[in-house]
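Presented below are the structures under discussion, each in the form of structure tokens.
Each reported figure results from applying straightforward, stated rules to the coordinates on display, with no laboratory input. Note that the coordinates shown come from a computational prediction; the quantities given were computed from them, not determined experimentally. Cβ atoms are built from the backbone, for glycine too; each structure is taken alone.
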Structure P
Amino acid sequence: MGGQFNPGAVHYLISQRSKLKLYVEDGRHSICNKAQEDAILPFCIGRCKWLFADTVAGANASENLYSLLQTSQVDGIAGYHYLRSLFIA
């Protein structure tokens, strides 16, 4: 691939020019989205595991619990303490 001209890539670049221009002029956003990918990785792994739930209700329960834990993480609260406060209160 190195050194080969790719007209499709040029067409894509031209079609995305306005978005690229905003990115270059603004500069607040990183060109790398690794942080976002790292944030959703546990969800993607969990989603694969939900395929092996015995029932739809079991899969929904797992999804709800996972959602609570992710919400607590986003809010800066340790998952254990968050769940403990919900279930013991």
Structure Q
Amino acid sequence: MGKSLEIHEVVRALACYLRLNPHASDTTEGIRLWWFDMESEVPMDLLLPALAWMVEHRIVEPVAALDGHLRYRRTASDLQIDALLQGHPGA
């Protein structure tokens, strides 16, 4: 499986999580530990580009917390998340 396909799968999993948990916000490590099912161990070399893609497409935004860590939170509407999940990320 190619890395770009794997990143797409991570984006899709994150989008599913955010659709069900629209107010979720966490650091990359928290996302890696809590936003995926227990059987999935998503390495940072897939998570970081997936989050970067989602930031670029305005699905999530990074927010600097007072402790200096970046936390990612959803900015996309339900319609945008649904379009992404249906394979239409630009809708």
(message) Suppose distance in nm of label points 7 Å out along Cα→Cβ at positions 26 and 58 works out to 2.6; of P, Q, which structure was it derived from?
(response) Q
(request) Identify which of structures P, Q gives the largest calculated value of mean count of other Cβ atoms within 10 Å over residues 18-25. (result) Q
(request) Output the label of whichever structure in P, Q has the greatest value of distance in nm of label points 7 Å out along Cα→Cβ at positions 42 and 66. (result) Q
(message) To test your reading of the models, identify which of P, Q gives -23000 for helix-only ellipticity at 222 nm (-39500 (n - 2.57) for each DSSP H run of 4 or more, over all residues; to 500) when calculated.
(response) P
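Can you spot which of P, Q the value 1.01 was calculated from, given it is Cα Rg over 2.2 N^0.38 Å?
Q
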